[in-house]
Structure formats: structure tokens, C-alpha cells
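Values in this text are rule-based calculations from the coordinates and carry no lab data. Keep in mind that what you see is a predicted model, and the values were worked out from it rather than measured. Cβ atoms are built from the backbone, for glycine too; each structure is taken alone.
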Structure I
Amino acid sequence: MEQAQNVVSGNQKDQEGFSFIEIMIVIVIMAGIVAIVGPALFSRLDEAKVDQAKIQMKSLVSALDLYHLDNSTYPSTEQGLNALLEKPELGIVPANWRGPYLRSTSVPKDPWNFDYYYQSDGSVIELKSLGADGEEGGEGINSDIKLD
């Protein structure tokens, strides 16, 4: 009788858990799914960052326009986008500055954590994100992003 119990309990131990081959099959299937779906997800992430940069730039342009309404000029390149947060002390100091013109406590960075490129002579502005590489020019995700 004891021998019969050992045989039954021995068979139960053999049936518990997964075999190495079963685990490897699951891992191969999961790797295949990631290989198929992964690139599509990453391209969507890049598109979302481009859209985010455009939205932030529209917000910055709106703040720059408010600055221009108050001061009849845009901040100079030297004054930069910080003029939207603090009254400039460089160059021509605006007499009618009524800022801050942004709700945040700092000028936002682009989605790749680079500063936005800003240049102005006081009457015309150029604002852009330099893309994922943070350098002018480039192709694809590294290309400069400007508002249309």
C-alpha cells in the first residue's frame, strides 16, 4: 500500500509546472509579437513628439503675440524666450511689460529636452524645434519642426 502511494505522489510531482520547452515556445511567440508590433509603436511615439512640439510652439507664439501687443515689439534674440517670464534687462527694456506671459515657471523644452530655437529682430520671429538630434537640419525624426 505504501508503494502505491509513492507512485501516485511521484506522478503528481512530474505533472506540476511547465517544461523548459514550453517556456521557450512562449518566449519565442512573445518575441515574435514584439518584433511585429514594436516598430509601429515607436513610429507613433515619434509622431506624438512632433505633435507635442507643434502644440508647445503654438502656445509660445501666442505668448509672444501678447508680449508684442503690450510692447509693440517681440523680445530680441538676446532677450530670448525668458522675456516671457521675467522683464528683460538686456537690450531695449520694454516699458509696458505686463508679464509673465506664460503660466509655467520656466520656458518649456521641446519633447527631446532641448531648448526651442528662437530668433527675432523685434518685428519678425523664428521659432522651431531642432528635432531629436538637437541640431539644425536633419531628416526624419531629426528634421527641424516649424509651425505651418
Structure II
Amino acid sequence: MVKVAVVIGSESDREKGLEAAKVLEKFGVEYDLRVLSAHRNPKDLEEYLDSSDADVFIAIAGLSAALPGYIASRTVKPVIGVPREVKVGGLDALLSIVQMPSGVPVACVGIDNAKNAAVLAVQMLALKEAKLAEKLREFRDRGSRL
């Protein structure tokens, strides 16, 4: 069972998607990494969301960064947005993610900080998985270095 879905908006986001994947692997969390755009292939994204058994979604996107909000509007599961620095220092993407309408929240980490998105996803999963909670404690005891 996939615990975390890492969805990147385009191939140019793959490096950040892989950063998140590496962190999830360190914690032993199953994930699925997909390239799906809210703008370029919304039907494929919709089908993926309908069929995914992920508990948490990480959505990595730049520019208008519609991907995290699109996902959040179609699931009641937690969505973590990772804004990408593509133009204007990534502030356009950051604001697109954090300024979601009331009732459709997206958690947001720092610009290009896919590693923190993965750690946050692990923290969410650890609420119900004692082994993950222990791994997080050990991670923090080691100084939280990735």
C-alpha cells in the first residue's frame, strides 16, 4: 500500500520529487512518484487521485503552482505543497499554495524544500504508526540531518 503520493507538475520538478523520495525511503515509507499536471493533463491527474490509496500527498510545482490546490480540492487527505523557484524567487508559487480558500487547506513547506515535505508526511503517518514515530525520534536525536 502506497503511503505517500509524490506528484510533480512537470519533468523539470523531478529532482525535487526524488529528494522527497529519498527521505521517504530512509524512513521506510512506501511512495509513488508521478508526473501529472493540473494544467496539461487534468484528466489523468483526476484518474490518479480517484485510484490512489495514498494517505498523504506531496505536490511539487512552480509558477502558478495550481497542483497542490487541485489535489486538495479533490481529496480529504492531507496535501503538502512544495513551491518551486522558477520565477520571482518562488514567491509566486509559495503564495499560490498558502493562499488557498477557507476549507481547502494545503500545508506548505519552504521554497524547493521537498525534504521537509517528506518529513512532514512521515510525521503525519507517525500519528498512527508507532514504528515511524520511533524513527522520527531517532532522526531528531541525530540532529535532524538528511
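Brief remarks on what is shown
- Comparison across structures I, II (criterion: relative contact order in percent (Cα under 8 Å, 6 or more apart)) gives the highest value for II.
- Structure from which 3.3 was derived, distance in nm of label points 7 Å out along Cα→Cβ at positions 85 and 101, options I, II: II
- For Kirkwood radius over Cα pairs in Å computed as 19.8, the structure of I, II it came from: I
- Comparison across structures I, II (criterion: distance in nm of label points 7 Å out along Cα→Cβ at positions 61 and 125) gives the highest value for II.
- Answer label among I, II for the case where Cα Rg over 2.2 N^0.38 Å, for residues 37-116 alone, calculated from the coordinates, equals 1.36: I
- At a computed -13000 (helix-only ellipticity at 222 nm (-39500 (n - 2.57) for each DSSP H run of 4 or more, over all residues; to 500)), which of I, II: II
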